[in-house]
Every structure is written in C-alpha cells, then in structure tokens.
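Have a look at these structures, which come just after this line.
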Structure P
Amino acid sequence: MKLPNHITQAPEIFRRYLFYQKSQHWNRQQVLDYQNAKLKEIVTYAGKYVPYYRELFREIGLDTSTFRGIEDLQKIPLLDKETLRTRQKEFIADTVHELDAQVEKTSGSTGTPLTLMIDKHCRANKYAAYARAYRWSGYRPGALRFIVKGLSESKPKPYGYDPLRNMIYLNSSKMTRENCLAAAKLAAKYKPSIFEGYARSFIDFYNHICNDYKIASPRGIFVYGESVTQPIREFVQSVFGAHLYDFYSHAENAVMICEKPDQKKYLMEDYFYPEIVDTQGHTAVDGYGELVGTSFYNYAMPFIRYKTRDMVRLSDDKRNTNAFRQVETIEGRMDDYILLPDGRKIYFAEGAVGYAKGVIAAQYIQDQPGHLTINLIVDDTFSEDQYPMIEQGLVKRIGDSLKVHFKIVNELEKKPSGKVPFIINRIGAGSLD
C-alpha cells in the first residue's frame, strides 16, 4: 500500500512548516530580500534546465547571471495558460527525474486541461503553507474535521468517518437529504472542531438538515474552490456560528491568498511572488487587476509570471502593519450549478475533461432539465473518440441521470460581467456575478 505524500514527506513538511511559522512575522524588507533571492534562484535554474525558458531567455537577451530579481522581472514576458497547454513538455525541467515529480492533471477554472509536473519540494511547501493557513482558521493537530467537498475520486461512499484522517466526510456530489442527515448525525454526535470544503455546499447541507439537527459551532470554517461573495459568507457564518476563512490557491502552485487570524486576506508573499497587472500587462496603478504569480518552489516545472485569469483588488487600508500585502477582494471562479433530476446541485465537475486530448477549453451549459450541453474549443489533435472519456468522467462524478450533448464552438459564452464561467444554468440558477 502506497502511503499518501503528506505522510511520506512528513519530515520535510514539518521543516517547511517551521519556516512558515517564522516568515509570517517578517518585516517588509525581509520579505523583499527573500523574494529577490528566490526569484534569482528560479530564473537561473529555469534558464539552465527548462527548454522553454532557455529559448525564451535567448530570444529576449536575458542574462541570468546578472538577473537582479524583482527589479528585472518585467523583462520576462507574461505566461498564459494556452502557451502552457500547447507547449507543456517544454516547461518540464531536464532534471525532473531527480526531483520525485508527480503528474497532476487539471482542467482549470474555465475547463482548460493542463498536465503539470509537481516535484517533492513543491508538494512539501504546499502542504506546509496550507497547514499554516489551516491553523489560522482554528485547526489544531489531531482535531476532528467535517469535510464537505468533491470526493468521487477518493471515497466510494457518499458519507462516513475516515479514522486515518480523523474526519467526518460528505461528498458534495452526493448530497441527497438522506446522505446529509446521516452525515449531520455523525457531526452532531462527535462535534468536529473545524469545517472544511465548499462554501455553497455547506449552504445546501444546512438547508437539508436545519429542521432535524443542531450541530455545535466549530472553531472555524475553512473554504476553497470558488469566490466567496458577501451574502454567502454572511449566511454560512450565521447558521454555523463561526468565521469563514477563505483559502485561495491553484493546482499550478504558483499563487496563494489566505485569511489570517485577524480575519483579513493576504498575499502569501513567502510562498510566491505576486504581481497585479492591468489589461496591458503593466503593474496596476490602482491595485486592481489580474493576479500574476511566479512560483518559488516547483523546480520540476517552473512558472514565471503566470497569468491566473483571476482578478484581485489590493486593500488601501493604511492601518495594515503586516509585511504581506492585504487583499480586499478576489474575483475568481463563481459558476452556476448543474441541477440533477433528484434536486442535487453540482458546483464542480470539471475533472471530467481533464484527461481529454486536444481540448483547449470547455464549458457546461444546462439548457433544460435532465440535459447538459458541453461546449468544447478544440485543436487539431482532438477527435470524437474523446467524447466517451469525458462522459465516463462525468458519470463518475455526478451519476448518469443527465443526457449529454457535445458541441464544438469557437468561443465560450460569457456573462454580462465579461467572465467566462465553467457552468451556466438556464433552468433556475440565479446570476452569480
């Protein structure tokens, strides 16, 4: 039996956790010094061992031996998801075989399939930085957790207790009233000290069980995966009696934003180098723009100036004495939901397109009850042989109660705000802009 990474890498994760416990108390100059050092390291490494950057740096005349860090970073062009998708192999370091790297596949916030290589040092840093954020939300080692999120890949049952991870769990794709009540019974009995998962799934869970169970308030509610609007935050906090801590990160491991114990959000500037850019790719003068991240730790597949497609507004609160810059709002993914015939709401199902070859981007549109149209933007390598693969992945996540129709399109549909959601529901979901 192969042990999970967080167990086999426990010593390194612990060392990195101790580092993050110290770095959260740095002053601004210490943060900048560290960022400069890490930027020099990753740029020098990429220029030597990563084919894409070797060629790019040659073309733009960048000498890594004289690269100064933050001061020179804008000499390097921004990296977009499409370049990464079409030239994935060129981003893999020549030294990848030495780094205990693992393949991760993701379809991204707009259904763009990506194949990533994540090395052991990057995994350790992600676990450690995540553990710090988790602790900020109220978690203590050994405490019982209640997890509500997509678990179709890891849990054969819709709810239960996992003794190895000491958690009560509920699969957000299997949230029938019966399953919610069964999970609520466990939570009411054992009183988990931390809730974790998808914010909107917690709302659905509460609506299923509110007349039958009263669950003791946790220390905190740790959520991720989507933008948390103020109404969602206020509802979850009110019904469960605890603060909601918003955690933002990506599978690419190039960005991270967390809420600290002061209940304010901050760029984790000891984990990555953040930039906020305007539509022209220049530094946003008003603090509002697209978040761009440079990863410090993934040497197997470095991302330098990686565009997230998510918008961030920095806080102008002059009272902020933290060395990390404060974030006012994050405008990331906020989709509608897929409504199943039995009343379940599915907020996340993008993994179904993650393994399809030749898909540039995908979008789910529910245009009538019991039916789902999947819009696909594809390249020349795509064939209709990929359709069954996508359907099988969808059935694994949400069941077989929907009829699926595929449609090849030139562009995905946008909302009035200009955002491109992964899920659009035309049969009852309200606007989430």
Structure Q
Amino acid sequence: MQKKKILVIADHPLSPSGVGTQTKYMIEALLKTQRYKFVCLGGAMKHADYNAVNVEPYGTDWTIYPVDGYGNHEIIRSVLQKEKPDLLWFMTDPRFYEWLWEIENEVRANLPMVYYHVWDNFPAPYFNGKWYRSNDHVACISKVTHEIVKEVAPQVKSSYMPHAVNPSIFKPSVTSEEKIEVTKIRENILAASKEKFDNPKKKIFFWNSRNARRKQSGTLIWWFKELLDEVGHDKAVLLMHTDPRDPHGQDLPHIIEHLGVADGQVLISSNKVAPEGLAAMYGASDFTIGISDAEGFGLSTLESLSCGTPIIVNMTGGLQEQVTDGKNWFGWGIQPCSKAIIGSLQVPYIYEDRISQEDFNKVMKKALALSGPKYKKMAEMGLQHVKNNYNFEDYEKNWTSLIDEVIEENGSWETRKNYERWNLMEVL
C-alpha cells in the first residue's frame, strides 16, 4: 500500500522549541505506523543552508526543507505540485499563518488542512473565526483553546489535543548516574551563595522560559528579591534558564545587579542543554515557577511535573489545567488580581492576566514552609496527573487516530471530498 504523505509547516522539528518538539513527537508517532511519510517546512530559525535533508533512520519517509519564517505562497504552491501531499498539518499562533489561509481555496481544493492551535485567553476571539473556518479540523492544545474554537466556529470540527512530554527523558531520577547528576547540579546551585548565604536546606525555585515580556521575567526577579528581604536571603535561590538579554525581554543581569542579588540569590543558566540535562535541572529544584500574564500551554511546567517537581503558576491559559485536576493541587495556582483587555491591530482584544505581589508572596511562603511528607505527596500526585492526562502514549495514539480519520473522511486530490470549492451568497 502506498504511504500517505503529510506536509508539515511549523518550527523546525529538530529544534529545541516547544513547537518543534511537539511537531517531532507527532511525526514520529505516525511514522511508527509505517503508513505515512512526511515533508516538512522547517521554519522559525536561522539556517546554515537551505538544502533538503532526510532524517535518519527514516530516510525519504521524513524530509525537511529549511525555510525562512514559515514559508510563503510560492513555496506552498511549489511543494503541492512537486510532492502531492495528502494532508497539510501546521502549528502555532494564527498570526503566523494569515498568509497561508489567504490561499486556502487553492490548498483545500486538493487536500485537507489540520491546524494545531493555541490561544491564550478569553474573550473569545471572533476575529479568528475566518481562520478557524478555513480548516478541515482544528486540534486544540488546551481546554481554554478548545472552548474558544467551539464558541467562535462551532461548524468546524475540533478536538482537545494537549501537549505531552517524553517520559523516558522527563522523569524523576532513578539510576545512580541520574541521581549523581541531580545532586551535582543542586550542590553547584547552593555553592553559588555559600560564601554569604550558606544554607544547605534552602529551597531552589526554577524558571525555564523565554525572557519575553509576557513571561514576567523582570517582575519575578524583583518580587523574589523583596521576598528574600522579608524571609532572609539564605532561605531560597532562584535559577532562571533563559537568554538573559533576549531582544524581546529585559536585561536580566542589569536587574540582578541593580537589586543586589548577584551573590547567588538569583542565578542565570544561559547555555543550551540537552533534554536530559534539563530534566536534571527540574530534578534538582524544589518548585518550578510560571507566572506569565498569558500562556497557551506552558511546556516547562508540564516537564517539571513529569520530573516530580511541583509548580507555582498563574491561573491563566493552559497553566491552570496543569496545576489542578479540579480537586487535587500539584503545586499552587495564583488567581489573577487583574484581567486587563489589551490588543493590537492584529489581535484586537485579549485578556492579560496579572497576579499580585501579595498573592505571590503568600504562595512562596507556603512553599518555603511545606513539610517533607506534604511535599512528597504533592509531587507524587503531580506525576500521576501527567500520567493520567498528558501521557505520551495517548498523545501518539490520538494523533494517529485523528490523522487517519481526517484522511479517510476527506480524501485528497482525485478523491477529495467534503469541501465545496464555491459557496452561495445572497447579495441584497
């Protein structure tokens, strides 16, 4: 039987970004069936060259074409004619794909489009309705996103398809080598403040996000410093794994120096590390923090829970479904004290959820005072939450099932169905 071909547009699937990683997981899941092959436009990164590459060990079943951005009209037209794919799958914020939906009539005339979508918050973005209706299926990363799509475009088929993390990488340390690595990282973190603020029992708070405005990186440092002023600079350390001078964020070293927390109270990890090294950093930490004012999903907090490290998050977007199952809590969720409507010409309105410093301090003090047995129970429940709701097996199974279903129902090229190439409009 001839393999079905899927055209993918997303971050380069071999890049370390969250979008790239989840794209890779989806592709590998369908390749396991030996019924599919992939042609990817690998974007959102700088390329040394633009030659097509085959990904080993899959050979011609997985080909990546490096592109700038995510592509353009002419690239899509060329790939469609050359490769004749049976389905188009694409992922990330809709603002990056308006150009693609502009030629939806050309694409969907021959093959179905599946969009893996994320939207951070309400109010429901009715301005996205035309984009939702330009797909055969919208797969939604978070429950918030799914509710939004059902409200804005109920006529479009949609499903809830949350992210997952690889449990063979993001897991509690088990082997002696893993435990040694976690211990080494923890000792190095504590040693940075040993000269002035020695305390081998201090809590380690981890922050692993892009240094961008909505992530609240500067706010976190500022509030953390003022918390230490109150409880003692020997009680906790904040480790931030990020680009300290990202052009879309703040000058974190400047803030650290200005606030006088450069003696090991706030540490920056800026070197790229392998996923296994990142898992060890979660394992060495007591809590992972995510207080973004808008967050579609929040992959770092899911990785943290999968490693057995509880989380402290803003109750916004996908973060709120990670920290609780509605009954149990796997860390602390902080309710926003402010929900301001912000926007732009491209996104006319969306809530920006801000937490208060007072609420942040209350939760942080609870974390500092949490007893060993209660901490262990919280960590174990978080692990079970990931296994129940974000496990890798369901992620692979659900994507395979969805792609099978869409291809079977809609066909492609000579067998294309369920798509009208025209519509009737009443002109008054």
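Read-outs throughout are calculated quantities, based only on the coordinates presented, and are distinct from any laboratory measurement. Everything quoted here is computed from the prediction, not taken from an experiment. Cβ atoms are built from the backbone, for glycine too; each structure is taken alone.
Structure data summary
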{"item": "Identity of the structure behind -9000 (criterion: helix-only ellipticity at 222 nm (-39500 (n - 2.57) for each DSSP H run of 4 or more, over all residues; to 500), calculated), options P, Q", "result": "P"}
{"item": "Among P, Q, structure where Cα extents along the principal axes in Å, for residues 174-317 alone as derived comes to 54, 37, 26", "result": "P"}
{"item": "Parent structure of the calculated result 1.04, given that Cα Rg over 2.2 N^0.38 Å is the read-out and P, Q the choices", "result": "Q"}
{"item": "When distance in nm of label points 7 Å out along Cα→Cβ at positions 78 and 198 is computed for each of P, Q, the largest belongs to", "result": "Q"}
{"item": "FRET efficiency 1/(1 + (r/R0)^6) of positions 70 and 326 (r between Cβ atoms, R0 = 25 Å, to 0.05) derived as 0.10 - corresponding label from P, Q", "result": "Q"}
{"item": "Of the structures P, Q, the one that 4.2 was derived from, the read-out being distance in nm of label points 7 Å out along Cα→Cβ at positions 46 and 310", "result": "Q"}
